[in-house]
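Down below are the structures I want you to see.
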Structure P
Amino acid sequence: MESGNNVLEVKNLSVSFKMYDKGLEQIDLKVISSLNISVKENELLAIAGSSGSGKSLLADAILGILPDNASVSGDMLYYNTPLTKERQEKLRGREIALVPQSVDFLDPLMQTGKQVIGVRGSAEKQKQVFRRYGLKEEVEKMYPFQLSGGMARRVLVSTALIGDAKLIVADEPTPGLSKTMAKEAMGHFRSLADEGRAVILITHDIDLAFEYADAVAVFYAGTTVETASAEDFRKGPDALRHPYSKALWAALPQNGFQPIPGTQPYAGSLPKGCLFAPRCSKKTKECTDQEVIPMRTLRGGEVCCIHAD
């Protein structure tokens with residue numbers, strides 16, 4: 001199905017946290033910088049990258065649930081209108097829904113049916129959503145500890161659907177699931193996108209995500225280094241643009257589990273210019289002379305690399 005209108009556009013997003021250094025000196029620790037993504041109706045955008053690359057922080061920024069010591073700059077547009085703090089509060093849980101990373105988000109002292117209904121749903125809608133995901137009627141009377149891993153995941157997805165969300169952000173929805181259950185979960189998100197919703201899927205299971213996503217955004221050290229079609233990732237490294245995207249592909253078990261030297265830099269110790277330069281075989285002086293390497297359009301995708309071709 002073809003993608004529709006732009007639902008969310010994130011431009012040059014930066015997120016910093018006020019921290020206290022040695023001697024109780026206050027500093028601003030930037031953890032996300034110059035981050036860009038966009039997602040349309042009928043589209044499933046997968047976000048890939050190693051731990052610490054900013055994936056879950058992006059989810060919190062979109063929902064407006066960052067802690068009080070966070071400061072955000074850049075632009076976030078929801079249906080081409082600024083996503084202000086007031087608008088986030090109004091839309092959160094209604095038009096913009098989060099499927100959280102952990103089933104621990106479920107209240108252990110409340111029956112699952114009541115949790116899904118929340119303050120905005122209805123018993124009738126909850127029953128419809130449970131039927132859709134193969135959850136029997138008795139599940140609504142169960143407590144989270146009585147659910148299997150797959151059932152708990154489906155309950156979490158149900159909480160996102162009860163308000164007819166237009167944008168769904170799923171943060172690592174498959175850890176701990178068998179391959180069969182993980183595919184089932186991915187199929188749920190694919191069907192939600194096919195119904196006209198926009199879905200952002202944050203995942204470490206990138207090889208599985210490639211099978212269901214329309215596009216993939218690759219994060220590294222708190223920024224976007226490439227956005228490409230999922231088809232490019234299925235084709236392999238020759239279709240990709242950024243050296244890190246190629247390395248990520250090569251590191252998958254089915255592609256030889258080929259590691260690259262070095263480690264991802266973290267907030268507070270980021271290099272100047274290209275953040276991947278210290279680990280890149282294509283690095284030149286030009287890569288580190290610039291303060292920031294801008295994104296550019298290349299072969300139908302977007303890439304943050306001087307030497308990409």
Structure Q
Amino acid sequence: MSGRSYFSQSNRKFPVDDQGHTAGYFHRYEPFRSESSLYPARRIDVFLPRNYDRSDHRYPVLYLNDGDKAFFKPAIGDQSWDIANTLGALYERRLIRELIVVAMHPVNRAREYTHTHWSGPDCCGLESYAQCVVENIKPFIDRSYRTLPEAGTTMIVGSSHGGLAAFYVANRRPDAFGYAGALSPSFWVGVDDAERFPLIKPLRDRALKDSKLLEAVRETLAATLRRPKLYLDWGLVRTGGLHNESIEERATARGREMVKLLQEEYGYRVNDDFVVYEDPEGEHNERSWARRMPRVLDFFLNHQE
């Protein structure tokens with residue numbers, strides 16, 4: 001059965017939403033207002049292990065971009081990442097340790113999840129978003145819950161633009177995030193853009209290594225001892241619509257280019273400090289990303305030093 005009560009802390013009441021998942025229950029902040037007026041209010045769902053209140057354990061934390069699709073189907077669209085049921089299945093088989101999940105809902109994802117101009121409707125708020133996550137949301141979570149707050153036990157994950165954002169945030173702030181997961185990432189933003197956005201294929205004459213993305217993260221990638229460990233993936237299905245034919249095709253092309261850069265320019269080692277997976281059945285949608293989440297969680301939770 002699902003039910004709602006309230007969790008009191010520091011003279012504030014936070015709603016508890018228990019929907020009966022075997023893996024845990026929610027604390028829902030709607031809206032979450034940061035301590036700084038620089039950052040907009042947003043909804044945050046915190047998913048706690050079922051026995052959280054009955055233990056004194058501290059937990060690793062997974063932060064998710066596009067949090068509106070992490071647990072529930074959005075108002076527009078019929079797919080989610082189905083994180084609660086995925087965790088329940090993994091916990092039951094004892095394949096991963098328990099963790100806290102923080103699903104951060106976007107306010108304006110086109111702006112918050114992009115670092116430079118592209119052919120979309122808005123842009124260039126990613127650095128501010130990174131500061132919001134690291135300087136406001138994460139400190140609140142670490143104060144309010146029994147987390148393992150170190151970078152080595154903290155991961156940020158996203159898909160498409162959210163995957164680009166996860167890669168960017170972790171590399172801009174490796175002191176906060178020791179792991180990043182970028183699923184079907186939009187590394188092509190600012191590189192492959194054109195006015196007729198959905199119809200454009202990757203432009204091979206524009207190198208990712210010279211992009212504004214690499215300019216922003218190059219110093220961290222070169223810092224062997226403090227850079228984040230990375231999970232990268234994409235799908236290989238090219239039928240079923242423009243999202244697969246064009247966007248996922250570009251995610252694949254630029255993802256492979258990123259892998260080559262990580263290995264040849266920065267000394268990343270596959271299956272050591274980064275993992276790469278090409279999904280033969282992968283499409284550019286939440287169903288595919290949900291299916292790959294066990295790989296992400298295994299990388300994060302079972303490969304910590």
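Computing distance in nm of label points 7 Å out along Cα→Cβ at positions 129 and 217 gives 2.4 for which of P, Q? Value 2.4 for distance in nm of label points 7 Å out along Cα→Cβ at positions 129 and 217 corresponds to P out of P, Q.
Consider the structures P, Q: one of them gives 20.8 for mean count of other Cβ atoms within 10 Å over residues 81-88 as calculated from the coordinates. Say which.
Q
Have a look at P, Q and say which one yields 20 for relative contact order in percent (Cα under 8 Å, 6 or more apart), as calculated. Structure P accounts for this read-out.
Which of P, Q yields 1.03 for Cα Rg over 2.2 N^0.38 Å, as computed?
Derived from the structure labelled P.
Throughout, read-outs are computed from the coordinates displayed, never taken from laboratory work. Keep in mind the model is a prediction, meaning the values are calculated, not measured. Cβ atoms are built from the backbone, for glycine too; each structure is taken alone.
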